[in-house]
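Laboratory data are not the source of any read-out in this text; all were calculated from the coordinates shown. Remember, predicted model here, so these are calculated numbers, not experimental data. Cβ atoms are built from the backbone, for glycine too; each structure is taken alone.
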Structure 1
Amino acid sequence: MRLRNASYVYIPTDLKEGILHSWNVAYQRQLPFFLSADIAYVGNRGVDLVMDVDRNASLVYNSGNSGRPQFATFNRTGTSRERTNLGKTTYHGLQMKIDRRFRQGVMITNSYTLSRAMNYVDENGGINSPIDFSKSWGRAGFDRTHSYTLTTIYDLPFGPGRRWLSDGLSSKIIGGWQLSTLFVAQSGQALTITANGGLLNTPGTTAFADRVKEERVIGGLGPGNLYFDPTAYAQPTAGTQGNMSRNAAIEGPGFWQLDAALFKRFTISSTKYAEFRVDAFNVTNSVRWGNPNTGFSVAANTTFGQVTGTTGGQRSLRFGGRFAF
């Protein structure tokens, strides 16, 4: 009985590495005020990628365990995960960047990406709809339509060779500091609205909800507040799969964060120096909200459609020092 219900993993001897085709075209131009601009299109397509498939998942909707290929012969209900080369991916991205090269103690880099990544599963995972692969083809879990990054480096204008306090003891103590920042802002991840798997009665396959009207983002954040309109979805008829699919719903809340670092090198001699730095993560100590509850429910106390958790960490500081000789 234990062996019949145990989970097994099968790795074929002819399993191979996937193939990735990549292409890109880019244009760069020098601009006034020490600026340069880049714009590029980047694309790739992956085929024969490694992906797990449960070969004992039910292949007939609303069939229960009787739909499992290994049930009639062996009375087996456990999963049989086979490592396959059935995975595939696509990516298309427009990448733009404006840089100010390091000059007079300042460097600035702006980058923006508009992209779309599609796949069956993330990171060599297992497909959640073996009965119908098309239900799992959707936006990658890591896909962010919009992504912006700003990085800066600034030599503070104090100390030897700088505008102020260029000599004396105060120059050595206060001078020579460098400040760097990293700001990231991204749009949200695509959401999957799931339904009651027990009513689908198809072991091994994720149950998706029905979309019954236009989806709408309300924007509420925190427990008790609706992020999206839950009435846009419904539980499918028992034994039938919903009309939605993996990562085909609206996007969750976006994400942003500001990090910074302060750095100084103390010269002791021509061959010896000490370094001190302070790194700050989530400088503003802001709350970044996670994704809403996407499991369809009409229960009185349901949190379906609500964002109840956060992502990222609170502000943290890290101090470091090094002596080189």
Structure 2
Amino acid sequence: MSFLNRFRLNNVWLSIDKIVRLIIATSLILLISYGNANADKSGIIKIPLHNWSSQIVGAQIVGELMKMIGEKVEYIRTDSKKVYQLMADGDIDLVHAIWEPAFGEYYDKAKAAGGIEEILTHEAITREEWWYPDYVEQICEGLPSWKALAKCSSKFARTDSDGKGIFIGGPKNWLKHNVERIEALKMDFVVKHVSSVGALWAELDMAISQKKPIVVYNWIPNFVSEKYSGKFIKFPSYDIRCTTDPSWGLNPSALYDCGNPESSYLKLAVNKDFEKNHPKGYALIKQINFTGQDINKMAYYVDALGLEVSIAVQKWLTEHKSKWSRWVQN
């Protein structure tokens, strides 16, 4: 082999083919190291933050508990539908509040593909439905029946609703099929979509302060249960066929002629490597279990009392020490 086909490296003569093999081997090591980055070898627990108060407060409560046992934590603003695939991929370590009504299909799909370990179902149950304050029963006899509400539609009308009842349905991008339900059940209502969650509660606060009839989209757990007394509308019972088979239900030519599920899960799950990467955090996460009242308070501190999230987190920890102290000791 000629001099031009040889190179000197650290006083060792290597042939071109050896150099090529060295480059390939080094590249493979780098690729393997990069692949492991998603498995969270960083030692930092990555917790997602979404866009509603109880989730944000709850996530940071979980983070504070992790810090108490010596773990490091990072909060990451994350899409509430994409988060489950991110968890499966290892970009997010845990999701502490998986709501079945809103996100069950995204969670189930990501879990089925692998990469997720389900830890537990919280004591808290979830529900999303039309809701009214108790005093409205004095205005519309027969509530909480949906048929009674339909008969009283004119009492929920406003100057710009052409005599139809108004249902306050939250932002349009929530996609809760309220318009389809109204049409399927032939209710003389229209949906007023507000721009944000804050606008939804502003509508409710204003109506209650003036004792005006109102029906809004609400859910549990939520701060509303702490602040006001009221009830969910009783629609025809939910069945999956209501959303997939037009011939099922009261209206044989329409979907969504039923209510939402009355008792849905709230789950906690982690990336499949969480136990290996964070054994102390894993032991703790197996203990965490929130009730509906726990989560009501998380939302109440921010949405009703107007506290900053950091203050709300500390307030919850102070008021619930007897609960979480058992978790961190196990």
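At-a-glance table
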item	result
Highest-scoring label, criterion being mean count of other Cβ atoms within 10 Å over residues 113-120, among 1, 2	1
If distance in nm of label points 7 Å out along Cα→Cβ at positions 73 and 97 is computed and equals 5.5, the structure in 1, 2	1
Label whose coordinates, when helix-only ellipticity at 222 nm (-39500 (n - 2.57) for each DSSP H run of 4 or more, over all residues; to 500) is calculated, return -1000 (choices 1, 2)	1
Which entry (1, 2) yields the derived value 14 for relative contact order in percent (Cα under 8 Å, 6 or more apart)	1
Computed 22, 44, 26, 8, 0 for P(r) over Cα pairs in 20 Å bins from 0, in percent - originating structure among 1, 2	1
Test item: FRET efficiency 1/(1 + (r/R0)^6) of positions 121 and 273 (r between Cβ atoms, R0 = 25 Å, to 0.05) calculated as 0.00, pick one of 1, 2	1
